[in-house]
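Alright, structures below, take your time with them.
What follows is calculated from the coordinates using simple rules that are stated; it is not laboratory data. All of these numbers come straight from a predicted model, not from anything done at the bench. Cβ atoms are built from the backbone, for glycine too; each structure is taken alone.
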Structure I
Amino acid sequence: MTEERQRLFDMFPPVSPEEWRAKAEVDLKGADFDKKMVWRTNEGFNVQPLYRRVDIQDMPATGSLPGQFPFLRGTNATANDWRVRQDIKVEDEATANAKAIEVLGKGVNSLGFKLKHGQSADLAKLLQGIDLSKVEINIACCPKVAVETAKALVELVVKAGAADAFKGSVAFDPFRRYFKHGEPFPGDIVAIGAELLRAAEPVKGLKVLSVNSVMLANAGAYIYQELGYALAWGNEWMAKLTDAGFSADEVARRIKFNMGISTIYFMELAKFRAARYLWATIVKQYKPECDCACKMTVNAETTRFNMTVYDSYVNLLRTQTEAMSAALAGVDSIVVTPFDAPYKESDDFSERIARNQQILLKEESHLDKVVDPAGGSYYVETLTASLAEQAWKLFLDIEGKGGWEAELNAGNITAAVNTTAEARMKKVAQRREQLLGTNQFPNFTELAADKADAAPKCCCCCHEAAEGTAPTLNSKRLASQFEEIRLATEHAANTPVVFMLTIGNLAMRLARAQFADNFFACAGYKLIDNNGFKTVAEGMEAAMEAKADIVVLCSSDDEYAELIPQAVEALNGRAELVLAGPETDEFKAAGINHFINVRSNVLDTLKAFNAKLLK
């Protein structure tokens, strides 16, 4: 059978990339191939419509196996069994412990405890009844109490006889203060880091040095930026603590990466593969005794940056694909952010769904059974190599300017991420980047005035300090700017009415009315559509009877020259007249001041109408 199959393939001559492109250009009928078929990514490289074996034949590490240095294909050679993690805010130890015990019976095998306001906690009470040899324990606390917390955790783990089996972390993250409050951490980072390494020594699976690049993802960083900065952040720990006298093995084994996951599915899958490869390359330069020290430990968390208050159940779709990309990439644990996180403290219902999203990927999709299923994919391998190249350039640039801490304290990293966030928000405003349910296909009738923006608050002792003078990291989500407009509409005494004056060419009037509906629904306006009118005067009278604040003329470009003067005269200033179509000098001269089309800045246009119409 194999031989017959091979002979069948031999009947078809191989097709070269040049031949394929030539055929595609014929089918494009003169359209530019690169403009139509090639995707220019935010990461600074092009993605082609087709990849072949020749595209990956010279790539390094593609021939390696899972569990082998440089760990491109994963750190585990036999399974892909990531941990399902749920984070719990600790208001008091007894309540947090009860919740932890409850969720451990519902599919969770990794816990993240967030201590409040930099306070230490009674870990014996917090972890009572939890099997420390089976459940991963992660504690986020103020840097000032990190050593105290680590020592207490080590004492408990050793007492439980779980020193060899324990997995977990105490997140020492002194750099968070600068991102959140614009000032450097006042303590001696190296001294505290050294004390943490000594404190963790009895428990080999305890990570105490944190790289929290998830903050950058939540602030809007591009994927290559998060990766490049995470590498520089991790290298800072390696450089500082090896200089302090610790071996490369001792330091590298104590670093934990907490990274974000955005919705660009294959790009995120490639990011984690590239991260392992590049981190192994960095650690190798410190000459560890064992290549196993070059393994990267990653907790992945679905991002908040693209989550929405309106149409919040769409967040489930976002987090599901995000979790899937991280799972297929072979991360160590995943946190799925509950869908209602942007506007409230998540409840039992949303937390249950978040847990089950991961359990579904394991128990029904069996993603934990296959190691690196993307390995060998021409597309994914190319994305991995391209992302690695861009992130490595950024990493080298940071190192050339003095390293992570120097660039952070100079404000350059915060500024770069904020610039990216601003650029992405501009794209969303212009609908060049779509956010389903917000700037595209919004739910016309949904109200959300009772939902408050629940942007994550800093829960560490940074609160004790006055705000610094340096810029802080962006804390707004992509949808925030549209949600502000829509909430303003809800809170107003009147809701503007938009009337579609459809006339003329059937196909064009329907298409443009649908476009206008979608456009103005982003502000929560009341929409009145129509089947079409015989005359402009008839349409205008119907609009006035409907008490329209905005009348949108929807027809074809060819008919507008005749229809616009009639519309301007019939309306006579009684409402705002908008043309669904191109902004031309001819149409402006005929009396049109407002245009909506695919080039419009939706956000600015709606802001201007809100300023005019809301009372």
Structure II
Amino acid sequence: MNQYDGRKITIILIVCVIAIIYVVRLFFLQVVNSTWKEQATALTEEEIPLYPPRGIIYDRTGKMLVTNQTVYNLMVVPKKAGEFDTTSLCKLLRIKKEDIDNLFARARARGEFHRPQLLVEQITPSDYAAMSEQLYKYKGFFAESRTLRVYPQSVGALFLGDVGKISPEEYKKNPYYTKQEYLGKSGIEKAYEQELRGVKGINYAFRDNVGNIKEHAGDKEDMPATPGTDLICTMDADLQVYGEKLMQNKRGCIVAIEPSTGEILAMVSAPTYDPNLLVGRVRGHNFNVLNTDPQKPLFNRATQAQYRPGSIFKLAQSLTALQTGAITPQTRIHCNRGVIGCHGGHSNDDLEMAIVHSCNPYFREVMHRVVEADRDGSSRFKDARLGLEIWQGYIMQFGFGTDVHCDIPGVKTGSVPGVKFYDKWYGKEQWAFSTIYSLSIGEGEMLVTPLQMCNMACVIANKGWYVPPHTVKQIGLGGMPREEYMKRYQLGIDSSHFTTVINAMEKVLQPGGTAWRAAPKDIVVCGKTGTVQNAGGKEDHAVFICFAPKENPKIAVAVYTENAGFGGTWSAPVATLMIEQYLNDSIAESSKAREKTILDANFLDR
């Protein structure tokens, strides 16, 4: 062996030793010690949430009311952004430099400088297409696709509800959501949030230095998102459109319910607004405009306004008095206008005609006989306490003073004053019927919502029971409503007592009745008018409830028109036109003049 062979062997040995050292070190780092492997994975691997589209909402006839549109949220990882031309980017995105500066500052303060941050949300596909051509120039910026609610029919804003960004309070209560997510804020969108939202998925992926998804990450299996459940709501979109048309230039509401099922066919609150105004990047601005509008279009008068019921309450008084035995259908009471005012030429009605004429003295005496029935002979004050408790129990069975078990968020309960209320107000045994008699004609401290008024019409149409008013007919196409909205609530009033009341309601829309001019041709409508006193010297409120047809009723309607005057003049025609539209799919020629009168009326300045 010469000297060159020795050198060659030495060099080979040195190379082999170095190679062995590297192999051992790599083995140690990658197999024995996983710290560096995990760090590398953390820098490149990402769990990308997959947001499902919300369920679509259809009306009862299959018309699409709410669907989804793809939009884009522009995200940025501040740490990856580096130096960039802020002025050009702001011009491209149509934002202010302060928006970027503030976002980066907040991310740094929260220790989230390396995590994606939302910069611009809900960019339309057309706007994003224009932006994306230039976006590649900016490292760390990328887009996520999301869905946005849209309303093809532009109807039923408060019935359907809206979707908005989760509030800090909502986020604390529900760990399912992230801080940037959206959820139902009102109406069906809120009440059926769990069904509509679907289930989020996860995509395990790599992102490059500008945020683009490159490939699936390793052996982790993606979890696809599950779309939200579609709903068939109870609304008849054509009826809702017509109701909103009738209530233009008016303050008030319409509620229409199918008595046999409790399904809400229409729920109009006026003034209203196009639900598409609260969608996308314009939502914040439009919400502020609507929220500061003195006509309060965001206020759902059908479920949240609490009014005095007026004379329609005489129907509940009649049924309560019949059930307690305070009167019979044949009971006649003199119309003594010295104790309370009245109108018309009647003088000594029985119950049926007292309802037709809406006789105030009659119903004052009816409640008197219920409340002070000599149950306690020692004191009329004690007797009134016993009687009022009985009266209150029956009245609340109609749904007054309750949420009527419905599925609409934010429903008000109104007020059915009882013993505790008057004890607190006047003092124990310091009041009797003579103190509270205004309740007998639906005035005083009694407060109800229009939803409750319509529910009472359903109770009478069904002769003593109701199904909770609700907004969803089917959960999933071909499905059923929630079980609690198929339950019947019985009032405990004998069905025979309803005959007199229903016959009287039929006569209200016949010649001589307080709403006879509103009667449609060839449809038997049973109704009751009301005119509610209004404080401040303004016009009274016009009220009307009804159902039709008389036999096997298909629809019950309540109409409350603020500052309109007489119920028979203004609210009754609205209700009967709604009935015609629903039962006949059109308005008869004989009703066109009434329709024009309603459409031309403007009560907003009253």
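Annotations for the structure displayed:
- When Cα Rg over 2.2 N^0.38 Å is computed across structures I, II, the figure 1.11 traces back to I.
- Computed -10500 for helix-only ellipticity at 222 nm (-39500 (n - 2.57) for each DSSP H run of 4 or more, over all residues; to 500) - originating structure among I, II: II
- Which of I, II leads on FRET efficiency 1/(1 + (r/R0)^6) of positions 74 and 562 (r between Cβ atoms, R0 = 41 Å, to 0.05), largest value: II
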